[in-house]
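Enquirer: Once you scroll down, you'll see the structures, which are given as structure tokens.
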Structure I
């Protein structure tokens, strides 16, 4: 990783960890077990790529930093909800996440379901709070876009295809479309959030959508590779999950070297989509290179 990107990601992760901790503390319930399980699931782990994208892509626009970090926290809470539910025995049945036992293993399945439900609700609660510089019409557009990206027409819809046993005959085009739904959508929203919140020009928002769509596909392909050849101690989760669950992945169509070339293709497309903004910031170039060379 480049030093600029590494430092920016580290600084962003520390800040978002603080915002997440405060958000969970301010909105804690009277149920200690639920509070503990939510904090266990959210804090102290993860790459925090999505909130990093929220904050970095928002720098193209005139936004308030505190507002943007709240939006970034909402995105990360939604992402963690999806991980907690994905790990459940009824979906991917994974017992390790971010280098520690999955929520349903450390607590129990019922608590994990409730944790996911609570985190999803909290993400929308944060997005609907009062902001310093965001106009109400832009805020409504932001919430509407968020709901679309993560609901049945987005991330959840993609996951439904992923677990549908009748879909084992997916072709490569259909597989990529599934990747756009289940992975790219939330990443793409992260890239667009600052533009939507500031009422930016549609051409700029669409450019950020394209940027997010492409790095999301590249990210998912690298996930497919890491599930086969990754080091569990480095990636923080079990390898071989896709094979165990009989899931069709990119490696059903391309070998590892070919898949890496496809990652490069999507990374190159992502960079070219940002030409509307002029020179691409070093932080975003570093992120794209991280995805291209990803080891965790």
Structure II
């Protein structure tokens, strides 16, 4: 998630999603085997529908006493657009922690609580908790142990609220799978998992298929991207076939969210193309 996130209000203006739509999607799949759903974090609901996606990931909002998703009016607009599109909100993204780190900002825990309540209202099952930029948990190759200590305490403080809401907090960072597992063990709640960005972690030099197999059920959600290229491009750094096999091996059946670039400058066409490649990787029909 190192690329710039779209602000929540911008996404909702483009077209976002709702609770009744979430039940619609579940009902549509009730008679079928569980399958991976495909979403996007850079377009709204209307465009996601055009691209043949299942939903979108939306921003929770920027810094302040309250974040955007805490505003009932914002959520009501979102719900109306969900109902109209028939798609869902897969997740919220808290990029606010890249500039206002969870480990140090006094509002951090309150923002998490607001995001959890907002996610519950929207039917979103995952909240991406970001650790990039100022909020990175690494300095060079070393883990910032003091920051991790604070993060663990703040995640523990809201974990029961997340569990009660049916929401998973997915921590997205550049530390290893083993370091993330140690954080999860210290938090001690299955309401906290790992949001795994394959491209970012490939760039960090990790063996991503091996990490995916190590994390297993602790993976809350995936981001897929390939730098400035389409997912299927051989110019990208990720070898997707071994990654897809690892995802199959852990029997992952949740969401893959596109954080891809738009080489053609047509966001709908490019998301559609990348989604088709994902379906091919996993042997899925549209």
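Enquirer: Taking FRET efficiency 1/(1 + (r/R0)^6) of positions 248 and 272 (r between Cβ atoms, R0 = 30 Å, to 0.05) for each of I, II, which is largest?
Expert: Values: I: 0.55; II: 0.85.
Comparing I, II by FRET efficiency 1/(1 + (r/R0)^6) of positions 248 and 272 (r between Cβ atoms, R0 = 30 Å, to 0.05), the maximum is at II.
Enquirer: Matching task: 42, 21, 10 is the computed value of Cα extents along the principal axes in Å, for residues 104-151 alone. Pick the structure from I, II.
Expert: Values: I: 42, 21, 10; II: 39, 20, 16.
It was calculated from structure I.
Enquirer: Identify the structure, out of I, II, from whose coordinates mean count of other Cβ atoms within 10 Å over residues 40-47 was calculated to give 18.9.
Expert: Working: I: 18.9; II: 23.9.
Label of the source structure: I.
Enquirer: Using the calculated result 21.4 for mean count of other Cβ atoms within 10 Å over residues 176-183, pick out the matching structure from I, II.
Expert: Numbers: I: 21.4; II: 17.2.
Checking each candidate, the match is I.
Enquirer: With P(r) over Cα pairs in 5 Å bins from 0, in percent, for residues 136-183 alone derived from the coordinates and found to be 5, 19, 29, 23, 14, 8, 3, 0, which of I, II does the value describe? Mind dumping the intermediate values first?
Expert: Values: I: 5, 23, 23, 19, 11, 8, 6, 4, 2; II: 5, 19, 29, 23, 14, 8, 3, 0.
Considering all the candidates, the number was obtained from II.
Enquirer: Please state which of the structures I, II yields -13500 when helix-only ellipticity at 222 nm (-39500 (n - 2.57) for each DSSP H run of 4 or more, over all residues; to 500) is computed from it. Before the final figure, lay out each step's value.
Expert: Details: I: -21500; II: -13500.
The structure behind it is II.
Enquirer: Match the computed value 19.4 of Kirkwood radius over Cα pairs in Å to one of the structures I, II, and report its label. Let's see the in-between values first.
Expert: Details: I: 19.4; II: 18.7.
Only one of I, II returns 19.4 for Kirkwood radius over Cα pairs in Å, namely I.
Enquirer: Now for a different question. One of I, II was used to compute mean count of other Cβ atoms within 10 Å over residues 56-63, and the result was 25.2. Which label is that? Can you show the working numbers first?
Expert: On the way: I: 20.5; II: 25.2.
Answer by label: II.
Throughout, read-outs are computed from the coordinates displayed, never taken from laboratory work. Predicted, not measured: the structure shown is a model, and the values here were computed from it. Cβ atoms are built from the backbone, for glycine too; each structure is taken alone.
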